[in-house]
Structure 1
Amino acid sequence: MENQSSYFDGGLLSLWGYRLLTALVTAITLGIAYPWAQCKMVQWRVKHTVVNGRRLRFTGTGMSLFGHWIKWWLLSLITLGIYALWLPIKMQKWEAEHTFFAD
């Protein structure tokens, strides 16, 4: 297999457009739409990523993340915040489980 290039082809205006949209929706819904916003940002990043000549695709949805999100925050409350230390890792694992090559 030939080693093909890996690159990111996202643009600044597109990034800021997504950030503005997701921040507004999250603020208007008082944080309820945060999982949707998180999925949109991951989807944007993954859509613009090519690894060894193969574009990536993200299949996660806000609804599927919402259930995990509620569970993770409830566990954080029950453990007085200790479980929150693992949230970045849990989120990264969830993103990886929903990221595939597009072809």
Structure 2
Amino acid sequence: MYAVIEAGGKQYRVAPGDTIRVDTLAGEVGSEMEFDRVLAVVHDSNELVLGSALGGARVKATIQAHDRGDKVLVFKFKRKKQYKRTIGHRQNYTQVRVGEILV
């Protein structure tokens, strides 16, 4: 069984026991949380459930860590104008372990 959830404007395919990285969420490390925005659920019998048939489906998860991603370098350059700029960016994220999918 797996589900497709939406968190932070992005969609993730999750199954019980998976660990995913989502945009920063409020909460303490070790606390339980629920994802209410479930877009689809696929049962073990390959039955796809979508839309209003989901009703109050939700995914329970546990926050494992808050951290920052690897540095991404942004280099701007304009030829013949002696213009160069280097900027670094590190995105904050929350690591979440999926517990169970409730349909």
Structure 3
Amino acid sequence: MPRSEDFALSARQALDDILTRKPEKSSHEFSKATQCLCALRDHWIAECGGAAASPAARSRLDQVNAVISVLIAGHFPLGKIPWAEIERSRAIIAEME
């Protein structure tokens, strides 16, 4: 069974791909990273029991949800892609590995 660290690693690697290429417009890397982060979030929801989650588990879920929101903003930007926020998001996910 995959561990949360495996999902976090996959998400970080997908973010690394985005940050390495820094495409001028949305690309497949954004979809891949979002899918990895959603898998991580779903794994944690199943692992921590949903509503009965500890404050630490809820904090992790809040963080991953915030990162997903940043990626959606990069995937469908209203202006320029928010690279600084994506770099901060990558750091957050790296801490979760």
For helix-only ellipticity at 222 nm (-39500 (n - 2.57) for each DSSP H run of 4 or more, over all residues; to 500) computed as 0, the structure of 1, 2, 3 it came from: 2
Structure from which 1.06 was derived, Cα Rg over 2.2 N^0.38 Å, options 1, 2, 3: 3
Structure (1, 2, 3) behind the derived value 12.0 of Kirkwood radius over Cα pairs in Å, for residues 16-71 alone: 1
With relative contact order in percent (Cα under 8 Å, 6 or more apart) derived as 28, matching label from 1, 2, 3: 1
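Laboratory data are not the source of any read-out in this text; all were calculated from the coordinates shown. Quantities reported herein were computed from a predicted structural model and do not represent experimental measurements.
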